[in-house]
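Since every read-out is calculated from the coordinates, none of them should be taken as a lab result. None of these values were measured; they are calculated from a predicted model. Cβ atoms are built from the backbone, for glycine too; each structure is taken alone.
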Structure 1
């Protein structure tokens, strides 16, 4: 989870609590929205990292296949 997503989530908690304390529905909703935004950003960050890892893995495997194909083409026929 990124620092920004943690901050969004963290700043939402006191807003929600303050809204509940002073009976301000708008402030309470803002707090909940900030927390939800932080959670969503955290999930998106994780998905992006997993996608990058998957892309790197695919690239490495593709390079291995290309290297083996080149080696096979360089070998003289038996």
Structure 2
């Protein structure tokens, strides 16, 4: 899995963790990425999206929604 957002391009940042005694140790800040199925140009693709892009509405998830009364119709026809 790539470590960058396919929408905004956010990627890992590098820097130092600085302790109380001013010791510097290397560390990495990684973006909060989620694999999401999206409908792009009529095809379903799975892309990596950071949660900020997902929350901001740049991408809408493709979700299979089953109607609430779908089971009721089958039961009524069986009787």
(Q) Say we calculate Kirkwood radius over Cα pairs in Å for every structure; which of 1, 2 gives the highest result? (A) 2
Q. Among the shown structures 1, 2, from which was the value -32500 of helix-only ellipticity at 222 nm (-39500 (n - 2.57) for each DSSP H run of 4 or more, over all residues; to 500) calculated?
A. 1
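Match the computed value 2.4 of distance in nm of label points 7 Å out along Cα→Cβ at positions 13 and 29 to one of the structures 1, 2, and report its label.
The read-out comes from structure 1.
If relative contact order in percent (Cα under 8 Å, 6 or more apart) is computed to be 24, which of 1, 2 is the source?
2
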